[in-house]
Structure I
Amino acid sequence: MNKPTLLPYKITGQQFINGNWSMGRSERRLDDRNPYNNEQLLDMQLGSVLDLDEAYQGSKQAQQQWAKVAPAERVALVNALASVMESRSDEIIDWLIRESGSTRGKATFECFHTISMVRESATLPYQVEGKVLTSYKPEKQSFVFREPLGVIGVISPWNFPLYLSMRSVVPAVALGNTVVLKPASDTAITGGLLIAHLFEEAGFPPGVVNVIVGAGSEIGDAFVEHSVPSLISFTGSTDIGRSVGRIAVGGKYIKRVALELGGNAPLVVLDDADIEAAAHAAVVGRFLHQGQVCMSVNRVIVDQKIYNDFAALVVERVQKLSVGDPNLAETVIGPVVSQSQLTGLLNKITRANRDGLECLHSGAASGLVLPPHVYGRVAPHHELAYDETFGPIMPLVISQNEEHALELSNSSEFGLSSAVFTRDMDRGLRFASGIVAGITHINDITIDDQPNAPFGGEKNSGLGRFNGSYAIDEFTRAHWVTWQQAGHNYPF
């Protein structure tokens, strides 16, 4: 069935506040460019603290009415949003390729995975449950209600801009909250302005979703410390997440936080693993979206007995990866998102070479496209293995045995995703239970995020869980209410 012909959205670079499009009032401007060919996509005036306050106040006013909207109506609107996204999927995919440097395969996956999440979120209004408690006092009834928090502030990143914005925005709205969204400047369109158009076309009331594009240095702290939001949902680096947490919890207006932060995902290959499958998974898990994924395979821990064969299989696969134009269907590795990102990666490579690491595969950067790099026999304490490397660089680490592999897996400040390869299910489950992380996949890549499964990390990888019914705990509050017929026999 052919899609209806739709005029593409006109992205003008205006802020979306309380249902209106208006120019930002900051003195700063955003020059948003395609990371592959440097084409200018957007030149816009950024939002100021005044714009931010207007967005929050409008969102607060809108929430009072939105919370009263019947669940059936909220469900219908969320499903309408999914239908709009389906009808505009080609347009969405094109923007993801042009703005975020996504390959066509990654952009297509992100678009339709987001639609699946939106459809799942449409079930949330009917999953909210209260309780009738046993009362310790005679003739008194005791209830617990789940209620929306109010206004949610969402700060989203540039790597999966559409999905990681919508993952917080849609469940929050479905559950009766309103939202102010601040996307990353590198992906102001796909992480924010495009989303505003989608909600507008789906028919959501004014003020339910607001999008403000502003410099973090100008409005970042104000976004978190503002008196209106009840919860700040932040996805990004651990360093900035710490700052968000300090302001949200330690400021004048204490509020909840949901933090999805950095990762250093290990993919462990035990001595009984199918090394062909493990090597394939390691390459996909490391180089998907140029390694710019919080769940990316950041280090591969391989048992010494199978290391040589495994390393050879990895290099064989990496040599065949297509590198270059992200718009081509065959391209696996496109550009990193910015020059600053590339500079940081090149510095890591320079230090790795200076430190004498065994380079198994490399290539010179062209523009912002960095070919895949593989380093063998990397010491666990080296920065390539110990730090999160947000780029197409794979370190192979050797473990002495299963116990040592588990020790290496947990020797990180992060605990988001992980994976282990073994032919023995009992062994895999036992190993997984020993990993301190929010997610562990057995015989699969570290990158997976399903709409009904809890997503979140441990340690410095964050707080809270996203997706499905788990989002209800994040975006609603428990309210204890009691009732009794007659007066109480008080002691005085």
Structure II
Amino acid sequence: MLGKIGKTGFGPTITVVILALALLWPSLINGEPFYMPDTPSYIRAADAGVYKLTGMESPWTNEFHDRYAAAPKTAASADAVIETTPANTADNAPVALAGRSVFYGAFLYIAQIFGNFWLAAVLQSLVVGIAIMLTIRTCMPEQSRVSLTIRILAIGLPIVFLSSVAFFSGFLMPDIFAGLGLLSFVHLAAFWDRQGRMERLFWFVLLLSAMLFHNTNVLITVSLLALVVLGNLTKILQVGWKPVLVVMASILLSFAGQSVFYWGVTKYSGNAPVMPPFLAARVISDGPGYQYLEKHCKTEDLKFCRVLDFPVINHDQLLWSTSKDEGVFQALSNREKREIAALEKAFVLDVFLEYPIEVLVASFRGFGTQLVTFNLPNFNYNDKQKAQYQEKIPSELFSAQKQSAAFKNTMPTRFWEISTFIISGLALLFLLGFIFRNFRQSGHLSKTAIFSLLIVVGIFANAAICGALSGAKGRYQMRLVWVLPLAAASLLPNRQRRMEAAQPTE
């Protein structure tokens, strides 16, 4: 068996530095890290908290003043007067969105104190570099004739330059932490006995950060934890209970962190954060929800009935369009946003009870589509995004952004869309074959086979969750699919795996 590793720290620092520098290549070509229209929302949430607590302003604080000003601005029309008159009431107070992590926002807020977001890209790349190094090192045979440094670079650099990981390392969104969270879970679960305290602490903090940064990472972690608990009870996986307890502790801490956020927003704004009605928009866009409305709106006054008059039904448009002829959330007044969000659960449940097969088929279709969606559209900005950036980003940052390759639509992405699809598909086939051969030879799964199985299940869980909740998008797949070739390449030259498969699992 492989002995415990990690007692001497994180190993060869030079490999981490080289990998981190290599991971910055898309950002360097672009001229700066990459934005998404949601990026300003994360920063403004953190900036609002800092301003409320300390009174310290930043270039992002102007919008806080605009939204939370005590007196409404003079309206230019009668319609505007109607919209702005109740601005002082608690009912119509600005809506703080749940799902935009204030913790990741704080990370970006601290990074931009130096005038730009390069620090965020560098730190994310360093963390990814450490995760890649530890993964390769953990799978390395004790008696390997190849030096650790050479092996890490020989595996890590092709992953950096042939997969999507470098794009997301420089992305000003929490997306990269989906892959890092998945790696954290599988390392804790499969390789607990091989790790020293510092390595366990690294993966624990990284897993907790991933769950604090985005809710889908919590769902993926809970799904994998349920599989591990079932495997322990049936003795098929035999992971052990220590890592289970540690992962449970991280989940509870993430819930506590979200509770603090909800408490803070409620205390200072008078209203709890609002989760946009993602599921309601999903079932309407998929068809069952629309059928339900066609049937019941003739006799019932449902808040979602207005979608029957919309010329186009699209999930993102339903949520984020500011036109009342297209949207059922962002287009509404703040009071109506809270009302429709509160009605979402009952509506989705009613739709499912009436059209269960249709909802399940649509969810499965979204899952399948998500699995095969490999593209990087977020790294060249369209006209709508440019308009949003001009409105939301402070002028000094927007001036720099206009010089970026993504803003000019010259960022090369097609090669990496194709290469990521190819190497991820080959890696998936390798891992499935590795798991099958391992179980067939010994009747149980070794540590490396458990590692492989959890990676594969995590990829599928991500596709199921994102495909069902938000619809298939390339970014949901590309943000963590790089973990597949990393795992496969780390195991491929491991001559010890046959010996390990014949030995009993601890």
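Laboratory data are not the source of any read-out in this text; all were calculated from the coordinates shown. Please read all numbers here as calculations on a predicted model, not as lab measurements. Cβ atoms are built from the backbone, for glycine too; each structure is taken alone.
For which of the structures I, II does the calculation of distance in nm of label points 7 Å out along Cα→Cβ at positions 94 and 326 return 2.4? Display every interim value, and only then the final one.
Details: I: 1.6; II: 2.4.
Going label by label, the one that fits is II.
Work out which structure the value -11000 belongs to, where helix-only ellipticity at 222 nm (-39500 (n - 2.57) for each DSSP H run of 4 or more, over all residues; to 500) was derived from one of I, II. Before the final figure, lay out the partial values.
Numbers: I: -11000; II: -20500.
The structure behind it is I.
Using the calculated result 2.7 for distance in nm of label points 7 Å out along Cα→Cβ at positions 62 and 382, pick out the matching structure from I, II. The partial results should precede the final answer.
Details: I: 5.1; II: 2.7.
Going through each structure in turn, the value belongs to II.
Tell me which of I, II gives 17 when you compute relative contact order in percent (Cα under 8 Å, 6 or more apart). Could the numbers behind the result be given before it?
Working: I: 17; II: 21.
So the calculation was done on I.
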